[in-house]
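Just so you know, all these numbers are worked out from the coordinates, no wet-lab data involved. Fair warning: this is a prediction, and the values are worked out from it, not measured in the lab. Cβ atoms are built from the backbone, for glycine too; each structure is taken alone.
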Structure P
Amino acid sequence: MAVVRVDLGERGYDVVIESGILPRVGEEISAVCRGRAALVVTDPSVGDLYAREVLPSLEQAGFQAFLATVPGGEESKTLAGAAALYDRLLDVRIDRTGVLVTLGGGVIGDLGGFVAATYMRGIDFIQIPTTLLAQVDASIGGKVAVDLPRGKNLVGAFYQPKRVLIDPDVLATLPRREMAGGLAELIKYGIIFDRELFEFLQSHIEDIHRLDRDVLEAAISRSCEIKAMVVTQDEKESGLRAILNYGHTVGHGIEAATGFAKYSHGEAVSIGMVTAALISEAAGRAPGGIARQIADMLAAAELPVAPDCELDLDAVIRAMSYDKKSAFGNLMFVLPVQIGKVEITDTVTEADVRTALAQQMKL
């Protein structure tokens, strides 16, 4: 077991990483939440697999436990989806002392966290992430949101969970494509902050594909440590935390331009990381070859490194213009300068993005 502290004073919390923790989540939640009524929010596939462990665990710990199942996929992460959960909370009479437990991937965590942040001006919530992407990134840091038709995460808040409970064993039921999407975020941490993690992933990528428990726990723990450190120093993304957006500026543009249907979040971010590396090379910020090094690592993780030739670049650029990471009309980009170090800049132009995406098609 590993415990990573997100040290935010009164809003601080532990990230507990332990294989086989699901049957004990009730006692973990009871230790940090005052209420004794809990709504578990999940999607049908995850609920079928794991709700039967989580709900009895809550009940054994003295909670009245209720279930809310929402359709899987990004299309559920909307204001309408949030409204449906508000109604469910009211139906089961959960008040301001209640607890909302998210059991699922990043969509469930974002949606459930947004609802917890806004229902009755805020109730306790717990993250139990069941995808690699959510375990290493989305569940930590308190960024919760829903989408609007013109862009991702445009309505949201910073709202910290009371605890994050990570069970690497649940990854055994994760589809291979979703596992790859999580690897995109793991690789991102190596590029932006920790060359040793990047090299560890390079040398252990086959072990990860085989779901080696020790390798997975080590990689997840290290990425959580990095995320916790960044969030502790910059909770609301006014400085350092922006480095976590590496690959996301173009990635979110690709997701929106393709209707959130063609690429998973991790796949779109993978493409965006290569785009940013090519832009950095072209600007002389990074040594030649870094984009190829990054692309090779992502390809080994079974991720795309270039967009489909049918991608509408105009739609990507248009979606990027709505991105909340832009400031005063300028796109904010995170560019790698070497493996383990990045810079933030607002000097990247639309032409730079178009050139890099065109070059990407030839990698």
Structure Q
Amino acid sequence: MDNLKLEDIAKLAGVSRSTVSRVVNGSTNVGVETRKRVEKIIQRTGYHPNMAARSLVSQRTNIIGLVIPKTTQAFFTDPYFPQLTQGVAFACNDLHLTLALFLVGNEEDEAEITPRIIRRGMLDGILVQTSAKMEGLFKRLLSSSMPYLALGRPNDEDVVNYIDVDNIRGAKQATRHLLVLGYKRIGMIIGSIESAAATDRTEGFKQAMAGAGRKVDPVLVAEGDFSEVSGYEAMKKILPFNPDAVFAQSDIMALGAMRAVQEAGLNVPRDIALVGYDDLPLASGSSTKLTTIRQPITHFGIKAVEMLKDMIDNGTKVANRMILGTELVVRDTCGSSLKNPVSVQKSDEDESALRSLEITGGMTDQ
């Protein structure tokens, strides 16, 4: 039965056209028995709604955008973003949404892509990975009516809709673990001074050190950019100052740091302990498995889509924020089997606050 219309389904089911329309569009304002009868007719006839017509009526495309500030090569070589996109795609499938991916590698990409994704009628909403490259896009979004959600805490305080993990507490977990194991000269490899995630992880490191009565030695801190080579170069800068442990703000940088340690004729964890951040598959894929802070990357993508869909359906009159928790995953590189835990001065925040938390809706304090 090709070219069936709503009127045909209504006639076969013995209901009005508007009732069929409500069933097709998922409205709850339909009786259970009536819904079953209409759905049975739809299944029997193989009826498919005219999506173009539905879009005209609802002013919805059922398409959302995902904007990643990476080149195509960087996107596919950085294991974080494919995992994030997988979560986004899972949620889109469950919610019957179509995903449009936009990769922004430079200012020219942003200038070309931004007008297209902001244009009314192309997308229902946008997910944007936070980055200094995205500041122009966020400004355009703030002056438009387009529902948006930032992936990660943005530097711009005007960008009020975002989802993030608790990077401060995650860094505290990593640093306190090294402190408890008795390490004295603890260093850190920072992700990037332009990144809010790196800012928060640096703050968590400092708070944990202060809570244990320790000062941060600036010669044991070096900056990277979340890449493997930057972790390698940062560790080479720190090594002459004899660290006995290092917190790297990403797994990829941690693996670069491990390579620098090994090239210096030293051993992880016997000579230098190492903790990363992310718990990407590569963290447990090497012969010396990486102790790290697990953030729920795939779940993060799923929750982001659910939040954006709610904003599309119900409006954005209040700030929408969600903070997801982290988890310490102990493996080989922190040297737990080689060390006897020591007592560390407790901070004002008890350990239960370091466990997973999830805060949704409205304004929340970090």
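Determine which structure produced the value 41, 33, 25 for Cα extents along the principal axes in Å, for residues 73-192 alone, calculated from the coordinates; the candidates are P, Q. Of the options listed, only P reproduces it. Which structure, out of P, Q, was Kirkwood radius over Cα pairs in Å calculated from, if the result is 22.9? Computed on structure Q.
Where does the value 2.4 come from, among P, Q, when distance in nm of label points 7 Å out along Cα→Cβ at positions 145 and 297 is the thing being computed? Going label by label, the one that fits is P.
Where does the value 6.6 come from, among P, Q, when distance in nm of label points 7 Å out along Cα→Cβ at positions 17 and 257 is the thing being computed? Going label by label, the one that fits is Q.
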